[in-house]
Structure P
Amino acid sequence: MLILARQVGTSAPARLGITASRKIGGAVVRNRAKRLVRAAFRAVPELFAPGVDLVVIVRKPLTEQKLADVIAEWKGAAGKLAQRVKGLLARAPEAANTRARG
C-alpha cells in the first residue's frame, strides 16, 4: 500500500480516500481490499492526526490478509507516518503533500 497525506486544516478529523485499480483483481477483490483498509482506518484512529486527508493506493491484492494483518502493517509504519504528518502540519498548507509507504 502507498499512503499519501495532505493537510486540510487543524481541527477537522482525518479523512480517508481509497483507490484500487483493476490490476489487483476483479470487483470482489478490489471491494474487499477497500473494506479492509476502511475498517483498519476506523479501528486505529489514534494513528492519524486531525486535519489530514489520507489517500491509500492498494497495490497488491489483499486476498490472504485479515483485518489484524492490515492493522499490524499500519502500526508498523506508524512511526514513519506520524513523523511525516508532524512535518506536514508544521508546513504551509500549499506545500503540504507527502507520501509514506506502508
Structure Q
Amino acid sequence: MKLTLHLIAGLPGQDETTAAVAGDVLTVNGVAYDLSSVPDGGRAEATGEHPFAGPIARIDGAIHAPLTWYYNGGSALEDQGEEHPVADVANGPVRGPVARKPVLEDEL
C-alpha cells in the first residue's frame, strides 16, 4: 500500500495519527478501513468520517491512498518540507515521517 501522508500539526493534547497495513486493510487510529473493493485501475471516494485526504486508487494491484497524518507540533520541527512523504507498506505499522526537534541532554 502506498500512502501519501498529508502532515498536519495537531492541536495541543491531540493524539498523533497511528496506522497499520494488513493486506488491503488500513487501520488508522484503531479504525479498520477495508479497501479490497477498489478494483485494479479503479478509484474510490471515502464518505462519512474518515482519514483520507482525497480519492483512493488501485494501480497495478497496489492501493494508493492520501492520508491525513496529525503529529505533535510541540516536538516536531516547524518546517516539515514541501513534499508529501509517501510510505510504502506491505504489512505492519506505518512509520510517521515527521522530522523531530533534537532532544537536548538536559531534557533526558
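Please state which of the structures P, Q yields 0 when helix-only ellipticity at 222 nm (-39500 (n - 2.57) for each DSSP H run of 4 or more, over all residues; to 500) is computed from it. Source structure for this number: Q.
Taking relative contact order in percent (Cα under 8 Å, 6 or more apart) as the measure, the highest value among P, Q is held by P.
For the read-out Rg and Dmax of the Cα atoms in Å, a value of 13.5, 40 was computed from one structure; give its label from P, Q. Considering all the candidates, the number was obtained from P.
Bear in mind that the values in this text are calculations on the coordinates, not laboratory data. None of these values were measured; they are calculated from a predicted model.
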